[in-house]
Each structure stands twice: as C-alpha cells, then as structure tokens.
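Read the figures in this text as sums done on the coordinates, not as results from a lab. For clarity, every value in this text was computed on a predicted model and none was experimentally measured. Cβ atoms are built from the backbone, for glycine too; each structure is taken alone.
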Structure I
Amino acid sequence: MIQQAQVELAKTFFEQSKKAFEQNYAAWSTVLASQKAILESMRAGGAPFEVAADQFQKLIDFHEQQFRTTTEFMTKLQADYTKVVQQKTK
C-alpha cells in the first residue's frame with residue numbers, strides 16, 4: 001500500500017526535477033542567445049555569416065521545440081501520476 005508520505009515525497013522530487021530542468025534550459029537558452037548575438041553582430045559588420053546564422057537559428061528553434069515537448073510530457077505525467085495516487089489512496 002502506498003503511504004501518503006511516500007506520495008508527497010515522490011511528488012516533491014518530481015516537481016524539483018521539473019524545475020531544475022526548466023532552470024537548466026533557461027541557462028542553455030542564455031548561452032545560445034549570446035552565441036546568436038555574436039553571429040548577428042559579425043554579420044552586421046559585413047562578415048558572410050548569413051548561412052551560419054540561419055542554421056544556428058534552426059538549432060535554437062529545434063532546442064526550443066524539444067524543451068516544450070518535454071515540459072508538456074512531464075506535465076502530463078504529473079497529472080497522470082496524481083490521478084493514480086488519488087485512486088490508490090481512496
């Protein structure tokens with residue numbers, strides 16, 4: 001039988017993991033944005049980096065899409081877990 005303390009502990013760990021994931025992604029986004037700014041400033045200065053900058057933007061977009069998909073999946077798992085726990089503790 002699942003005890004309420006175990007449920008709360010698991011929920012807390014999951015929420016902390018999700019927050020850590022979001023913080024790590026925010027940090028990674030900052031790094032990518034800095035690199036993009038460097039590419040754009042070089043391009044604005046006349047360097048032929050248009051193709052590289054466009055490819056870099058595609059990479060950023062891909063990472064953003066992966067983050068959103070993962071976050072949505074984690075949120076769905078959290079909701080599913082909550083339903084299961086509610087059923088087990090009744």
Structure II
Amino acid sequence: MKKTLLLLLYSFITGHLLLIFSWHDYSIFRYIYSLGALFIGIYVFRTYETKGSRIAYVLVSLMFYLALTVVYVIVGKIPILNLEPPGANL
C-alpha cells in the first residue's frame with residue numbers, strides 16, 4: 001500500500017513538472033523543471049526495480065500530465081504559479 005501511494009505521489013509530481021515545463025516560456029526555469037522530473041524519474045527507477053512498477057510510473061505520469069493539462073486549460077491557469085496556457089493571449 002505504501003509503495004503504491006509513493007509511486008502515485010512521484011507520478012503526480014512528475015506530471016506537474018512536465019506540465020509546467022511544457023507551458024513555461026523559454027527561460028532557465030523551464031530547464032529546472034525538466035531536470036526535476038528527470039531526477040525524480042532516476043530516483044524512482046533506482047528505488048523500484050520491477051518492470052511493472054517502472055511501466056506503471058511512466059504511464060501514470062503521462063496520465064497525470066494529460067489530465068492536469070485538461071483541468072488547467074479549463075481553469076485557465078496553474079493557480080500557484082499564475083501560469084497561463086500557451087496561446088491563451090491570442
């Protein structure tokens with residue numbers, strides 16, 4: 001149970017970092033978010049040695065990324081960062 005919840009937490013954080021990376025303008029912070037997602041992925045792959053856990057991590061991270069993209073587009077921005085979706089100001 002603890003293993004599953006931690007894997008979901010890591011996937012949720014990775015999904016958020018990927019979303020912020022894809023929405024952020026071209027600045028140094030964009031690459032910091034990317035490196036954060038990479039380091040979490042490396043940590044998860046070192047911690048969870050089974051193929052099933054690794055595949056689940058990648059798939060759930062992508063699902064969180066897509067779901068959070070839909071939610072934040074409906075809301076209109078990422079609340080904490082006040083970051084609007086690309087193309088919102090057209």
Subject >> FRET efficiency 1/(1 + (r/R0)^6) of positions 17 and 41 (r between Cβ atoms, R0 = 35 Å, to 0.05) - structure with the largest value, from I, II >> reply: II
Original post:
A value of 1.27 was derived for Rg/Rh (Cα atoms, Kirkwood Rh); which structure in I, II was it taken from?
Top reply: I
Original post:
Taking helix-only ellipticity at 222 nm (-39500 (n - 2.57) for each DSSP H run of 4 or more, over all residues; to 500) from the coordinates of each of I, II, which one would give -33000?
Top reply: I
Original post:
One of I, II was used to compute relative contact order in percent (Cα under 8 Å, 6 or more apart), and the answer was 44. Which one was it?
Top reply: I
